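Take a look at the structures listed below.
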Structure P
């Protein structure tokens, strides 16, 4: 995996930053080798506890895409129709 600059809000706690970065690492994994739906779902739920609003989520996803070229929305979209044992690849 490459090292990317992750979108971070200075008001987030250390634990919240860890949860957001873990979600984006799972998105990277989905692009690189695939990630189980269960793992991505767990990380996305924690991400949503930090970034609950749709508008803020879009902004954070857009910032990550501009830094990495990776599409977070595509991973989340595939997750919606996946069983937990499915492997999500983008």
Structure Q
């Protein structure tokens, strides 16, 4: 049940990050929430396997922190990469 809570929390944070970081017009609405959810859930399960308990605070901190960092990293890198690739495509097409 806690995994569902983690998924909802980090998906909401990913959606919020989408609108806080500039350049959100270069990718879809659900990309950052999906990345945040996947990373948060994977970190949660790995930490459970390593011995953290679901009622401990550190599993929440690390899961949420990892998902936020992954979302911010994608939100910062993707627009620059997308604009560079689009410029290269336009140049190759002669536009």
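No value in this document is a laboratory result; all are computed from the given coordinates. Predicted model only: the values in this text are computed from it and were never measured. Cβ atoms are built from the backbone, for glycine too; each structure is taken alone.
For which of P, Q does helix-only ellipticity at 222 nm (-39500 (n - 2.57) for each DSSP H run of 4 or more, over all residues; to 500), calculated from the coordinates, equal -28000? Corresponding structure: Q. Upon calculation of relative contact order in percent (Cα under 8 Å, 6 or more apart) from the atomic coordinates, which of the structures P, Q produces 35? Working through the options, I get structure Q. Taking mean count of other Cβ atoms within 10 Å over residues 7-14 as the criterion, the top-ranked structure out of P, Q is Q, with the highest value.
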